[in-house]
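As structure tokens, here come the structures.
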Structure P
Amino acid sequence: MPETEAPLDFIREIVSKDLESGKHASPVTRFPPEPNGYLHIGHAKAICLVFGVAEEFGGKCFLRMDDTNPEKEEAHYAEAIQRDIQWLGFQWDGEVRHTSDYYSTLHDWAIHLIREGKAYIDEQSAEEMRANRGSLTEPGRNSPFRGRPQEENLERFEQMRAGELEEGTCVLRAKIDMASPNLNLRDPALYRILKKAHPRTGNEWCIYPMYDFAHGQSDAIEGITHSLCSLEFENHRPLYDWFVENLPVPNKPRQIEFSRLNLTGTVMSKRKLLRLVEDSVVDGWDDPRMPTLSGLRRRGFTPASIRDFIARAGVTKTAQTMDLRLLQHCLRQDLEHSAERRMAVLRPLKVVLTDYPEDRTEEIELPNHAGREELGKRKIPFSREFYIEQSDFLEDAPKKFFRLTPGKEVKLRYAYVIKCEEVVKDQDGNIVELRCTHDPETRHGLPKDRKVKGILHWVPAKESIECEVRIYDELFTVENPDGEDDFMSVLNSESLERVRARCEPSLLDAAPEERFQFERNGYFVVDMDSKKGVPIFNRSVSLKDSFSKK
């Protein structure tokens with residue numbers, strides 16, 4: 001599938017002008033996720049942007065784990081982040097970087113600010129600091145510790161570093177302006193005491209830099225030319241600029257903000273996604289109902305379809321909520337061309353051809369893709385017993401029901417015209433079998449004067465494989481669950497249905513992540529839990545493209 005080309009958005013225009021002017025020889029960008037959760041579709045926009053800009057303009061893009069909070073960070077999150085980026089089709093330059101690689105430098109720069117009289121140790125309680133911070137309409141009040149002597153601040157900071165002080169007793173704050181209209185400049189915290197082992201540095205540190213202090217300085221250390229951030233960091237830019245101006249940094253990155261990408265019908269907050277996982281609403285971060293890249297991958301989405309979706313969304317500075325149906329449309333566009341066709345019956349109803357020889361079996365040859373001869377063909381056995389979908393038969397059908405009904409004919413896909421002669425029911429009145437006859441002359445098509453409107457897919461009864469099919473729907477019942485008082489109150493209790501289906505024998509050894517179109521049923525992917533001989537298929541998306549009709 002040819003992907004939608006990304007237009008020259010405002011960020012690419014800035015980069016292009018910087019290169020034309022000679023300000024930079026080539027761009028250096030970075031993707032700096034916090035390893036405290038899995039990446040989601042919103043992160044895909046940032047990934048495609050930062051890696052795309054570097055690739056398009058002959059530059060480099062680094063991957064840096066912003067690991068400044070050991071309370072929430074775990075190694076398996078970092079591993080998942082790397083896996084998802086590579087699956088999406090991108091590769092970072094060099095080794096994976098970590099903010100923790102720069103802890104010593106950041107510590108030295110904190111001391112530099114203390115010696116310059118631009119940072120101090122504040123021993124107010126957290127409640128007192130919040131109360132003295134002020135509001136959008138009222139200035140903050142200076143801490144009583146703001147004027148403490150430089151040597152006392154250095155001594156106190158060393159005590160923090162040595163583990164001699166307890167958590168919550170003090171923090172290191174920048175001395176900027178408690179009356180600033182930008183609350184981020186009201187003496188922000190730079191370091192706090194946190195006596196927790198770090199996934200990479202162990203117990204080497206018991207003080208950790210705050211995100212705002214570490215983030216921009218890490219960019220400076222790495223020589224980032226264009227620090228591309230989501231829009232919520234726009235108000236933080238003056239603080240990052242203050243750090244750059246007041247520290248001996250080797251490089252001055254330019255921060256540029258763009259809008260985050262949101263998706264209808266889901267939540268994107270890591271906190272909310274974590275709650276879904278911890279409350280067992282879903283089966284992990286990679287549950288196919290989750291908007292995580294791992295979940296979308298397990299659902300059957302392709303890297304190409306996600307990149308196409310991101311390109312269609314574009315890069316803007318305005319709030320952006322994209323329709324889930326557009327993402328599904330992009331997947332259909334990709335799989336229509338690439339996915340081989342197969343037949344599977346999700347809710348089987350047995351059919352017996354009473355006039356077909358009991359000892360006869362013939363092979364039906366089918367194309368793997370009617371529009372792509374290079375994908376070859378396959379064979380399926382046909383005999384007197386097979387399965388069709390329960391929904392393809394109605395005993396008392398309306399006039400425009402063009403499937404099977406008593407006394408009427410339909411054509412089996414790639415096989416014969418059949419006619420229903422008898423309906424067999426169990427003692428409870430449920431239909432358990434149809435007895436039909438067939439027209440031997442219709443094996444390879446219909447005569448010109450013969451008209452049969454209905455065409456049904458089928459699988460052989462004896463040779464077909466029993467499989468599990470998971471039918472996924474949206475996880476929430478509203479388009480904007482974030483707009484609810486409690487997003488958990490609008491969960492869709494029918495977001496997953498498991499059915500025991502029958503599929504053609506060629507699917508017996510299908511490998512995880514292989515994708516197929518089940519004719520008339522939608523696009524499906526082999527789940528990672530699938531085992532040889534016991535396939536499991538997840539429905540990625542239905543065949544009907546509702547997006548284009550809205």
Structure Q
Amino acid sequence: MKLERTKNATRNIIFGVILKVYQILMPFLIRTAINYSLGDQYLGLNGLFTSVLQVLNLAELGVGSAMVFSMYKPIAQDDTKTICALMKLYRLYYRIIGLVIAVVGTILLPFIPYLIESGEKGVPAEMNIYILYIMNLAATVITYWLFAYKNSIFQAYQRVDVPSKIMLATTTLQYLLQFACIILLKNYYLFVLVLLITQALANIITAIASNKLYPQYQPEGNLSKKQIKSINQRISDLFTSKLGAVIVNSADTIVISACLGLIPLGIYQNYYFIVTAVIGVVTMIFNACTAGIGNSLITETKEKNFNDLKRFTFFISWIAGFCTCCMLNLYQPFMEIWMGTDKMLEYSAVICFCLYYYIYEINQLFTTYKDAGGVWHKDRFRPLVTALANLVMNLIMVQFWGVYGVLLSTVLSTLVIGMPWILHNLFTTMFEKKHLFSYVKSLLKYTFVVLLSCAICWLACSFIRLGLWSTLIVRGIICLILPNVIYLLAYIKKKEFSDFIRIIDKMTKHKLKLEKRLKLKYTVRNEE
């Protein structure tokens with residue numbers, strides 16, 4: 001079976017973005033409510049528990065990615081028997097994972113207080129840190145035990161729009177109840193309990209939807225020993241990738257909590273929340289396209305896939321550059337309105353966050369192709385080496401520069417170690433190595449245009465000195481127009497721009513007629 005990649009990606013992106021915007025707006029309001037109703041320490045607790053549970057999720061070992069990747073070929077061949085056997089194995093692995101997380105999480109219980117700096121910046125006096133930890137641990141474990149394997153079929157079939165709709169409904173219930181817990185009851189325990197219940201509800205409804213849309217796929221049958229060995233090898237290769245990602249994502253939060261305290265962590269998390277919100281929206285694009293990329297890597301030529309990579313890189317550099325420009329100029333006025341001047345970092349931290357964001361998005365593009373192509377064995381050491389370098393720099397630089405040192409260590413480790421390494425791995429396995437130089441050259445050109453647009457936009461915005469809301473609005477208008485005009489002037493004659501416009505026309509069923517209006521010269525072949 002050859003998936004309708006453009007159609008599925010379009011549908012997934014639409015519903016994914018709707019869900020993600022909703023999941024950004026509502027937590028933003030909840031975070032604001034926690035800040036004004038309960039205080040900074042509770043914001044810090046939220047961030048700390050998220051990071052600790054990410055570490056515990058190492059038990060997942062990349063099973064999900066390995067199993068979904070294993071489904072690409074059977075789906076392309078309409079091999080129902082193999083898919084059912086894969087789901088049975090997936091269910092077994094996730095039950096074991098949930099048990100491991102529960103046991104290890106319980107063992108770690110006595111050590112949780114040591115992750116928080118003592119004193120007035122530590123845990124609120126009225127809260128029991130152990131009870132909160134156990135509730136958060138239960139919320140994590142239950143997601144593995146309750147039909148987690150059912151979600152894999154939607155990912156493999158490039159139908160993540162279905163779980164997106166389910167999440168939209170269950171998170172609405174979650175947010176309404178959590179608002180009541182914070183504003184009306186001022187009870188943080190109930191706030192966490194609501195999260196546990198609604199996560200279980202989402203898993204149950206997803207399982208029902210899977211049975212309805214794909215009734216032929218049930219967890220039954222057995223794989224051969226050779227197939228299981230191959231899957232286990234992929235999981236083993238994914239472990240270092242998973243470990244590296246967890247260290248990078250969690251180390252910053254845990255180091256700040258242990259070295260600086262919950263209040264500085266809460267302020268840092270306010271800024272980080274904005275970055276992760278923007279990352280989350282763009283991630284919907286990556287998630288929507290991963291299965292299609294995996295299918296294309298199996299059914300298309302290397303040349304076709306390399307051309308797709310160039311188009312995707314062009315698109316992501318434009319999106320990431322635009323978002324970087326907006327954050328650079330809107331971050332501080334927005335934070336002043338949202339949290340007040342006493343809960344703001346210096347502008348140098350904003351620059352660090354912007355660098356972190358842009359590098360993260362480009363690296364995420366490479367990671368998407370790595371996961372779609374299953375290039376895990378060759379790439380198994382890179383994430384771990386990058387993460388360990390980041391951790392060492394974290395522990396050293398936080399002592400001298402505080403939060404800024406933590407941010408810079410992540411930027412440097414990814415830029416100097418992670419990105420060159422993963423590019424080498426991709427172009428020695430999935431694409432022709434001879435294309436690497438020209439690809440890097442194009443990427444550097446895109447980055448130069450992004451830096452130029454950021455500088456011009458910053459210069460224009462620096463003259464805007466009005467009231468807080470007026471400054472935010474006027475700067476927002478400038479950021480909406482100016483960088484996109486610069487990108488248009490820089491790229492309008494490039495083939496990748498022409499290809500991208502035609503794909504947009506196809507995704508909108510030619511209602512926009514952009515190709516005709518811009519009078520483009522190039523053609524897109526095999527864009528499905």
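Consider the structures P, Q: one of them gives 21 for relative contact order in percent (Cα under 8 Å, 6 or more apart) as calculated from the coordinates. Say which. Structure of origin is Q. As an exercise: semi-axes √(5λ) of the Cα gyration tensor in Å, for residues 63-110 alone, calculated from one structure in P, Q, equals 31, 10, 4. Which structure is it? Value 31, 10, 4 for semi-axes √(5λ) of the Cα gyration tensor in Å, for residues 63-110 alone corresponds to Q out of P, Q. Could you tell me which structure in P, Q was used to calculate distance in nm of label points 7 Å out along Cα→Cβ at positions 215 and 319 as 2.0? It must be structure P, since only it matches. Identify the structure, out of P, Q, from whose coordinates helix-only ellipticity at 222 nm (-39500 (n - 2.57) for each DSSP H run of 4 or more, over all residues; to 500) was calculated to give -7500. Checking each candidate, the match is P. Suppose you compute distance in nm of label points 7 Å out along Cα→Cβ at positions 23 and 423 for every structure in P, Q: which one lands on 3.1? Here the read-out was taken from Q.
Upon calculation of P(r) over Cα pairs in 20 Å bins from 0, in percent from the atomic coordinates, which of the structures P, Q produces 20, 57, 23, 0? Attributed to the structure labelled Q.
No value in this document is a laboratory result; all are computed from the given coordinates. No experiment lies behind these values; they were computed from the predicted model shown. Cβ atoms are built from the backbone, for glycine too; each structure is taken alone.
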